[in-house]
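Listed below are the structures to be examined.
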Structure 1
Amino acid sequence: MCKVLIVYYSMYGHIYTMAEAIAEGVREEARCEAVIKRVPETLSNEVLEKMSALEAQKAMSHIPVVSVDDLVDADAIIFGTPTRFGNMCGQMRQFLDATGGLWQKGALVGKVGSVFTSSATQHGGQESTILSFHISLLHHGMLVAGLPYAFAEQMTIDEITGCSPYGASTITGGQGQRMPSANELAGARYQGAHVARIALKLKA
């Protein structure tokens, strides 16, 4: 079996929804297991409530919190983060900053790494978030995978949609009112299956 770990942070549920689609794609490969875990929250319940995010956080409380050691056990890791000023969110950054011990051991060298994201608008930093995230993966010696143009629906001009060759993405709207579209979820599933196939080939 090949184990694909999906590590995400989601404040309002958009990235979690995408993570579920990523997992569906991974499971399309019969010999692949998909495991979803969330990074630790750094904000207090009081702050989350003021941001109208507490209920969404409670709805995701059944997802186990990831540990640094979980990364070692995986054959591939797909990270999901919302965009914060064109970069990953602080919760994900804090988690990655705790992986220095893994870097010293080279524990993630040769594993497949991939990223998906969300932003409020079409041009809100989706591509820069994924590309800047890749820097951390490369420092760990990971093999970076994106969302190839074989997923041709990322080129559609018939509707507003996320997704790029760097990774699947969704547009949430300024108030978080837009959940991932069918096309964006299809991109996430494709990315999950794509990463799983690469991981299987590397493990063979």
Structure 2
Amino acid sequence: MARILILYYSTWGHIESMAYAAADGVREAGAEAFVKRVPETIPGEVLAHIRAKIDQGAPIADPNELADYDGLLIGTPTRYGNMAGQMRTFLDQTGKLWVSNALVGKPAGVFTCTGTQHGGQETTLISTIVNLMHFGMVVVGLPYSASQQTVMDKITGGSPYGATTIAGGDGSRQPIPEELDMARFQGRHLAEIAKKLKD
């Protein structure tokens, strides 16, 4: 059975919700889903001040364990059109995997969240995908067969580069069903490809 890691960082829980939706999709494809998060780097008093969601139950991942999985799906909020610093710090510790070619040929994808509709979703996805390509991974996006990304009657995330959601400037907007469906689709799609590559 293919083993897929959904690795995420989430400040207020938006990416956390998307991660668990993606895990549902992985399981729908008959693969095993592992949801883990990267370590927090913001001091506790600052997290309390910004009302961050600190009660996230996913275990903390270790950079060296990425090679133990058949596929990888990274979830990170955007920070100025790029991945969050917590995810950057985590990926900066994977040099040993890069040197040993431990991730070459494995499928991987990215999903994200921004504060506004045009807040850097695609630049975050693409700049994170660059890391996957340096690892030699097979990039898996969100094809247009995920019809939720063509919705025109409401504000919604979604990109061919990966599933996305919009948090709102104050973080009050939670992922809507269409956005969770896109994350689920991407998880299922990646797991199906991982199973084919594993066979």
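Please treat every number below as a calculation from the coordinates, not as lab data. Source: prediction; values computed, not measured. Cβ atoms are built from the backbone, for glycine too; each structure is taken alone.
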request  = Identify which of structures 1, 2 gives the largest calculated value of FRET efficiency 1/(1 + (r/R0)^6) of positions 98 and 154 (r between Cβ atoms, R0 = 35 Å, to 0.05).
outcome  = 1
Among 1, 2, structure where distance in nm of label points 7 Å out along Cα→Cβ at positions 2 and 162 as derived comes to 2.4 = 1
